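Next come the structures, one after another.
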Structure I
Amino acid sequence: MAKCQHCGKGPIFGRSRSHAFNTTNRKFKPNLQKVSIYEGGTRIQKTLCTKCIKTLGKEA
């Protein structure tokens, strides 16, 4: 399963509830994007969640 390479966020499992209150299992997936960033002067491609992309953009 895909995980954020910065914070380790991955899919979370839960249940969907219908109007009749029936339950079905489902998966909540994080919004992961492939991004090229610079670390130590070299360009690296990482898979990051959008929250980490936003915070890394604020630090730069």
Structure II
Amino acid sequence: MSDNEVLVVASKIKAYIKDKGDMKTSANVLEVLSDRLRALCDRAIESARSDGRKTVLDRDFS
């Protein structure tokens, strides 16, 4: 998996924004969201590692 791969389901994000705000979604939004998700996941991985676990838990995202 490459570091610039989109991690979100484009159709779901676009539908949510359309339904919630009656707006369209720029393609760049998907890249930004994916970057933020990668950063969140990286922090969660480090949290699990520092606790000596090999499983990322929901609490690791706090």
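Since every read-out is calculated from the coordinates, none of them should be taken as a lab result. Remember, it's a predicted structure, so these values are computed and weren't measured experimentally. Cβ atoms are built from the backbone, for glycine too; each structure is taken alone.
When FRET efficiency 1/(1 + (r/R0)^6) of positions 15 and 39 (r between Cβ atoms, R0 = 25 Å, to 0.05) is computed for each of I, II, which one produces 0.55? Considering all the candidates, the number was obtained from II.
For which of I, II does Kirkwood radius over Cα pairs in Å, calculated from the coordinates, equal 13.2? Label of the originating structure: II.
Here helix-only ellipticity at 222 nm (-39500 (n - 2.57) for each DSSP H run of 4 or more, over all residues; to 500) was derived from just one of the structures I, II, and that gives -5000; the source is I.
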